[in-house]
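S.K.: What follows is a group of structures, each given as structure tokens.
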Structure P
Amino acid sequence: MSTETQAVEAEVKEREPLFSKKNRKLISNPLDADNPITVQVLGVCSALAVTVKLIPTLYMCISVLFVLIFSNVAISLLRNVIPGRIRIIVQLLVVASLVAVVDQVLQAFAYDVSKQLSVFVGLIITNCIIMGRLEAFALANKPGPAFLDAVGNGLGYAVILIPVAFFRELFGSGSLFGFNILGENYPGNGVMMSPVGACIVLGLLIWFQRSRNGYTEEA
């Protein structure tokens, strides 16, 4: 490919609208066909650990979305000045700083939820979804697409965790958002309150989505 052709392609790419068809897929694909949990099988630990109740799960989803958006954009802005040898260290530093902000905000304004989430807020630093998007996308793309990619993957994470929490709280304790739904005589289900219940619900969601989309693992 000639230098002139490359220059023309680069110019076209530079002028590509933020919400072009290609960029819109950065949001839509992670919600379904390329979901970070059900397809890429990333961030599963959160689905097992924090989904006993809906309220902590919602806070966790918002926290991950916040960290993912700002870290993706920050790394994209710095992508041309980060030395390759220390890129992972820089990424961890950015994510850790944002997680510290999230932790302090939760302790200040949602202390009860902060106690329920416990160490899992800190573990956002090592969330595979966040580190994966920084390494695979933010380092190679401009801030606009990096923002859309972060929104898509953050929402993709949420659309799986929230249903898991919904079924675990409903059948585990008979309530939703702390309000009794199945009656005071409902005995509860210990399996749904345990990590085993999370595995069952998450496995069913993965099976349902992959069956609907016709997804199969490559050999």
Structure Q
Amino acid sequence: MSVKVKICGLTSTEEVQMLISEKAEYGGVVLFYEKSKRNCNPEQAKKIVLALQRGGIKSIAVTVAPTLQQTKRIADMGFDYIQIHGELKEEVLRKGSLPIIRAFNVTNMEEQISIRNEKRIVGWLFDGLTSGEGKCFDWSILSNMERKGKMVFLAGGLTAENVSEAVKEVKPDVVDVSSGVEFENPDEIIRRGFRKNPEKVKQFIRNAKRYQ
């Protein structure tokens, strides 16, 4: 069975069409985090979620330490999952409704052990030293990890050039990319009105699925 692909940081329905064309399985949308240049407002997010649903792609709301109220708004938008970086609040874990993908930087792996049996957490996402910076980490850290039936998402510095190697070494369920499939020239982003580079998206997905 081949690895699945998540393209994160979607900001437009045009980008969703790239995922549909290349048969990605997950699309991520950043919400309630204005520090991110990929942050979407609820109106944008709803349009993207609808486009993902029409294409048969699962939608993931990407958040940082969300409040319970924010998680309820995200559920109302129609998202399939919520991905949580930063603090995982107890009330969000106990009272939220969406399945959680818990994101870890490789410096806080102790928490992964402490909450590995939580049923609402359906996946672990492993990122670099600092989330969102697009930098690789030492994948061997994950070699002896107990998966406990959770999906494993691998993120952090992945590109079309290294994703096949990452799949071979880590054997994740899902590879996750954002900046690695974007236009590098800011003027190009402004001209097109979206961030993702269709050629990079295509090559990333094809290289990810090359290693079975």
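S.K.: Work out which structure the value 9, 37, 39, 15, 1 belongs to, where P(r) over Cα pairs in 10 Å bins from 0, in percent was derived from one of P, Q.
M.R.: Structure of origin is Q.
S.K.: Assuming 24.1 is mean count of other Cβ atoms within 10 Å over residues 26-33 as calculated from a single structure, say which of P, Q it is.
M.R.: Q
S.K.: Which one of P, Q has relative contact order in percent (Cα under 8 Å, 6 or more apart), as calculated from the coordinates, equal to 33?
M.R.: Structure of origin is P.
S.K.: From P, Q, which structure was Rg and Dmax of the Cα atoms in Å, for residues 42-137 alone = 13.7, 42 calculated on?
M.R.: P
S.K.: Here's a follow-up. -9000 is what came out when helix-only ellipticity at 222 nm (-39500 (n - 2.57) for each DSSP H run of 4 or more, over all residues; to 500) was calculated for one structure; which of P, Q is it?
M.R.: The read-out was computed on structure Q.
Each reported figure results from applying straightforward, stated rules to the coordinates on display, with no laboratory input. What you are looking at is a predicted structure, and each value in this text was computed from that prediction instead of being measured. Cβ atoms are built from the backbone, for glycine too; each structure is taken alone.
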